[in-house]
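For reference, the structures are reproduced in the following blocks.
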Structure P
Amino acid sequence: MSIYEIQVKSGERWTVEDASEEYDVAFERVLRMERVEQPGELRLRRVDQIRTGISRERTVYEGGSRIRQERRARYALEERNALKQRIQDRQSHKRMTETAKVEAEIEAKRQTRLQAQTHPVYMTLMSGFILLLGLGAMYFVQHSLFVS
């Protein structure tokens, strides 16, 4: 057998305001109390009486102005945290894409430089330059020895 208790918190203790055997009746009373009296904390508890003499209780509904304020504050905090997380994700994504673009540009420049350095015309010109430098050095050494 189940009994539904309507409890209101006064100070630090819960006091039973009303009790009913039917859930619908108890729930209507809770909603009416919430509208009219506007208590700080209000709850509807289901108490099951077992044949062994043990009773089990569980909260079926919690309400009241304080509970609503706490829920609103928790919801606002969750919204703020979600907004901060979205902003942080967007900024980190933006930084990552900018870093990737810069790295791609650096890699492209390195590839073009490498292609230019291994181009056959460039290699031929560099080989000719080194050959002329060597011939010039040999000429300088040969003429400087005879003059002194």
Structure Q
Amino acid sequence: MVQHRDFQEKVEAGLLKQDGTSTEKLQKTIMELNAKQDAYDQDVAQLMEEDESISQEIVATETAITDSATTIQELNARLDVITEAQKMNNGVAVVKIGGNVFSGTKLTGPHSALVLQERLKRLSIVETDKPDREGVKRWRFELNPFR
């Protein structure tokens, strides 16, 4: 570009000889410089487009990072609440029996009671408030065999 401007200034100022061969060389040089300048302009335009797309990606990534940070803070707050609730709740003990449990044995828990109607072997007993077969949520004992 600088060479192109220098040639243009010299031509306009009349500092270059204007005979036939030098004029042809000058015109050829000017055309080559114009072609180079057009190629550089295209390269610059392409780089500007890439820069714009990269800038948009950066903005989108920053937005995603901000959203993720907010989500992480919300999840950490929920995790803290759950952790505190779990510390206060001692849970329900599971009783595992390796021998026989005779019929008529009465099981009493903090929320429910049960009298066994049959003799059972090797089972685990837990008091739960999970929904039963009908979908009703109430306290009851679950009896499960174990190995």
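The numbers here are math on the coordinates, done by the rules we state, and not lab data. Nothing here was measured: the structure is a model prediction, and the numbers come from that model.
helix-only ellipticity at 222 nm (-39500 (n - 2.57) for each DSSP H run of 4 or more, over all residues; to 500) was computed and gave -23500; which structure, P, Q, did it come from?
It must be structure P, since only it matches.
Looking at structures P, Q, which one was semi-axes √(5λ) of the Cα gyration tensor in Å, for residues 63-134 alone calculated from, given that it came out as 44, 12, 12?
For semi-axes √(5λ) of the Cα gyration tensor in Å, for residues 63-134 alone, the value 44, 12, 12 is produced by structure Q.
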